[in-house]
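Chemist: What follows are several structures.
Since every read-out is calculated from the coordinates, none of them should be taken as a lab result. These numbers were taken from a predicted model, which means no experiment stands behind them. Cβ atoms are built from the backbone, for glycine too; each structure is taken alone.
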Structure I
Amino acid sequence: MMFISAFLSGCATCDRTGSMPESARETLEVLAGQHRVCKVALAVIKNRQLDSIDSATGCRPASAPSHDSVFQAASLSKPVFAYAVLKLVAQGKLELDAPVVGYLPQGYRHQFHPLAAQPTDLVTDPRLQALTVRMVLNHTSGLPNWASGPLKFDSTPGTAWSYSGEGYVLLQRAVEAVTGQTLDQFMAAQVFAPLAMNHSSYVWNEGIAQKLLPGTKANGAARVTMDLKSPNAAFSLYTTAADYGRFLVALLNDDDMLKRLTASPATVDRSLGLDWGLGWGIEGNQDDRYIWQWGNNTGYRAFVIASLRTGDGLVMLTNSENGMELAEPMTQKILPGEHKLFQSSLLGVDILNFFCNTLRLCF
């Protein structure tokens with residue numbers, strides 16, 4: 001496994017054509033071709049303003065995405081949901097250190113599959129009473145990422161960092177109970193409409209379908225993907241690079257929100273300077289702090305990062321399982337310097353991609 005990791009990290013940013021071009025757009029085109037990323041859209045933020053929307057294609061026939069091309073954003077769903085949750089906190093409708101289950105009078109019924117209504121189980125573990133809104137947002141809930149059966153805790157809430165989509169679904173249920181709205185209705189009213197994110201939704205619909213780019217495997221072949229018709233705070237966001245760029249700009253210009261989400265973060269990896277705030281990963285060094293999140297859905301990969309000091313950043317959406325190969329070099333282009341987050345096991349080896357890219361076995 002160490003050999004595989006080293007092999008992939010060595011090839012992730014290799015340049016087969018010499019030095020990279022000067023512009024972000026040209027760099028994007030070169031990288032998309034190198035890594036056979038069929039469609040990629042990039043929003044570039046400079047000084048807390050949306051600077052450009054670029055796109056490229058690495059497959060044939062070549063037709064770059066348009067500004068309103070829609071992708072599955074995968075786990076980039078989480079920071080947008082966290083932003084809306086923090087707005088509810090500011091409105092006094094939620095408390096960060098209140099138990100999530102306290103907003104669910106009937107308790108929490110966990111779905112064995114996040115997109116299937118049945119089967120379910122009523123969670124009775126007493127540790128649920130100690131799990132707060134803050135713990136969900138910074139991934140110290142003690143819950144697993146996903147559970148395909150009855151929901152069980154991996155650790156006591158608040159004691160350790162461990163990435164958890166299950167926690168976000170639990171908090172989603174609390175938000176729905178407090179607001180009386182489904183997640184997609186709530187997010188449309190709280191975030192999408194105010195920020196003019198007109199091509200974004202937490203559920204598949206006919207409007208989304210008209211602009212949605214189909215997912216692809218690492219070799220560029222079509223990947224059968226699921227239409228996400230049940231809203232899920234952890235991964236079901238459909239959006240465009242322009243829409244997500246508007247969200248990131250709004251966040252970067254909201255000092256109170258930034259202070260709240262970066263205060264007292266949970267430690268992820270001290271050796272790499274990685275923490276987790278309320279909805280965002282945080283990479284820190286002596287000069288700056290960066291907020292970031294990656295996304296991994298079947299047929300899609302996504303990445304977002306921004307500097308809290310300069311207000312520069314990027315949003316990258318792809319319809320390719322090779323998409324994360326572009327994250328580090330594009331980050332270097334927009335935010336020069338060492339970014340140790342790319343050494344994290346969170347962004348570890350994708351075995352299916354390894355077999356597809358090196359052995360041409362694409363499952």
Structure II
Amino acid sequence: MATEIFHTIEAKGIRATLDLRVGHIRRLVVERDGKSLEPLNSAPWVDDAAIIEDETLLPNLRFLSGDFFCAPFSTSDVVEAPPHGWPANSRWRVLTVEAHPEGGTIARYELERDVLGARLIKEFTLRDGHPFLYERHVFIGGSGAVPVANHAMVRLPTGGTLSFSEKRFAFTPETPLEPDPAMGRYALAYPSRFDDLSAAPLKDGGTANLTAYPFAQRHEDFVALVEAAAEGLGWAAAARTDQGDLFVSLRNVAELPLTMLWLSNGGRDYVPWNGRHVGVLGIEEGRTYAGYGHRASTHPNPLTEAGVPTALVLDPDGEVSVGNVIGAVPLPEGWGKVARVSANGGLLTIEGEGGGRIEFPFDADFLGTA
């Protein structure tokens with residue numbers, strides 16, 4: 001179903017709705033085992049006319065929801081564009097919708113602006129019986145390099161347990177998201193670097209456990225996790241015990257070597273936030289120098305010196321793309337942390353830290369890690 005604002009696609013057991021005004025996923029709903037799973041968050045003001053009609057606010061903020069693609073990720077200080085780029089702030093048009101040959105739907109959308117001269121295509125695939133949205137973003141032509149990221153936001157109203165594929169190290173940037181106490185608050189130390197996700201340094205001393213959300217109240221924080229492996233399947237999982245589901249994010253670590261966490265728990269006091277964006281975790285899969293912006297990501301930096309790519313190089317005579325998979329599955333009774341996630345043939349296997357495993361249909365070829 002298509003309207004001027006939203007476009008929805010479906011397959012058996014799953015549906016996704018894209019907000020065409022800004023390219024944000026407004027809803028992702030998985031129907032499985034008699035449950036309706038809807039892990040993504042929409043900001044509490046997305047239907048507030050006073051906010052959405054206020055053009056002094058960035059479109060990305062007015063319609064903040066679900067998941068969106070950033071190019072560039074963070075500050076746009078190379079070409080004129082808002083933070084997170086035009087893909088997260090301007091309109092997309094529906095190009096094609098077609099049936100998947102093995103059951104399901106493939107939809108393609110085109111950004112109405114260019115990115116460094118490139119045409120950008122958003123491709124969504126839903127497969128019958130698969131509890132996942134397969135996302136691909138394709139840059140056709142263009143020149144230069146751009147940091148990119150998918151920017152999923154999970155709703156954790158009563159908290160949750162987080163698990164990740166093995167990380168090399170984690171760090172916070174030089175400056176917190178809200179350094180001015182008149183505007184907001186933060187809890188972590190900036191800058192910092194650490195190896196143990198259960199012992200992230202706090203600004204006032206002590207440590208926080210990043211695998212348990214929330215670790216503090218009324219704060220905004222950002223931390224980047226660098227993948228240990230240079231290739232293969234990277235994953236993040238958020239167990240929402242109160243909702244009985246497990247949010248899963250999957251990627252090829254050679255394409256997207258960072259997982260960035262935006263811990264948004266009521267730490268901003270100005271419009272449109274007004275202290276009401278609470279219990280939200282951004283799980284942002286990227287190829288970027290964290291939150292340092294376009295210019296820093298395309299020049300030598302500490303990550304590139306460590307062999308971690310921080311920007312996507314465009315091809316003037318061809319195309320380049322990045323893929324990401326997000327979804328939700330029922331959470332087995334008694335599960336908290338996930339021990340490992342693996343893709344084999346047509347299945348994704350998720351193993352619990354306390355034992356047990358669950359399996360789901362999965363296109364292991366999509367990310368190129370099979």
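Chemist: Using the calculated result -0.47, -1.04, -1.22 for log10 I(q)/I(0) by the Debye sum over Cα atoms at q = 0.13, 0.26, 0.31 Å⁻¹, for residues 152-207 alone, pick out the matching structure from I, II. Each step should come with its number before you reach the end.
Modeler: Numbers: I: -0.47, -1.04, -1.22; II: -0.43, -1.16, -1.15.
It traces back to I.
Chemist: Looking just at distance in nm of label points 7 Å out along Cα→Cβ at positions 56 and 112, which of the labels I, II belongs to the structure with the highest value?
Modeler: Numbers: I: 4.5; II: 2.5.
Once distance in nm of label points 7 Å out along Cα→Cβ at positions 56 and 112 is tallied for I, II, the winner is I.
Chemist: If Rg and Dmax of the Cα atoms in Å, for residues 232-351 alone is calculated from each of I, II, which structure is the one that comes out at 13.9, 41? All intermediate terms of the calculation are to be shown ahead of the outcome.
Modeler: Numbers: I: 13.9, 41; II: 17.5, 52.
Clearly, the read-out refers to I.
Chemist: Ok, one more. Using relative contact order in percent (Cα under 8 Å, 6 or more apart), single out the structure from I, II with the greatest value.
Modeler: Ranking I, II on relative contact order in percent (Cα under 8 Å, 6 or more apart), first place is I.
Chemist: Rank structures I, II by distance in nm of label points 7 Å out along Cα→Cβ at positions 48 and 64 and report only the one at the top, that is, the highest. Mind dumping the intermediate values first?
Modeler: On the way: I: 3.0; II: 1.1.
Largest one: structure I.
Chemist: State the single structure among I, II that was used to calculate FRET efficiency 1/(1 + (r/R0)^6) of positions 224 and 272 (r between Cβ atoms, R0 = 30 Å, to 0.05), giving 0.75. Don't skip to the end; give the middle numbers.
Modeler: Values: I: 0.25; II: 0.75.
Considering all the candidates, the number was obtained from II.
Chemist: State the single structure among I, II that was used to calculate semi-axes √(5λ) of the Cα gyration tensor in Å, for residues 136-239 alone, giving 26, 19, 16. Please report the intermediate quantities before stating the final value.
Modeler: On the way: I: 27, 21, 11; II: 26, 19, 16.
Checking each candidate, the match is II.
Chemist: So, one more: Quick check: 19.6, 61 is what I get for Rg and Dmax of the Cα atoms in Å, calculated from one of I, II. Which structure matches?
Modeler: Label of the originating structure: I.
Chemist: Let me ask something else. Matching task: -8000 is the computed value of helix-only ellipticity at 222 nm (-39500 (n - 2.57) for each DSSP H run of 4 or more, over all residues; to 500). Pick the structure from I, II. Please report the intermediate quantities before stating the final value.
Modeler: Values: I: -8000; II: -500.
Derived from the structure labelled I.
Chemist: Using the calculated result 2.4 for distance in nm of label points 7 Å out along Cα→Cβ at positions 80 and 96, pick out the matching structure from I, II. Please list the in-between numbers first.
Modeler: Working: I: 2.4; II: 3.5.
Only structure I yields this read-out.
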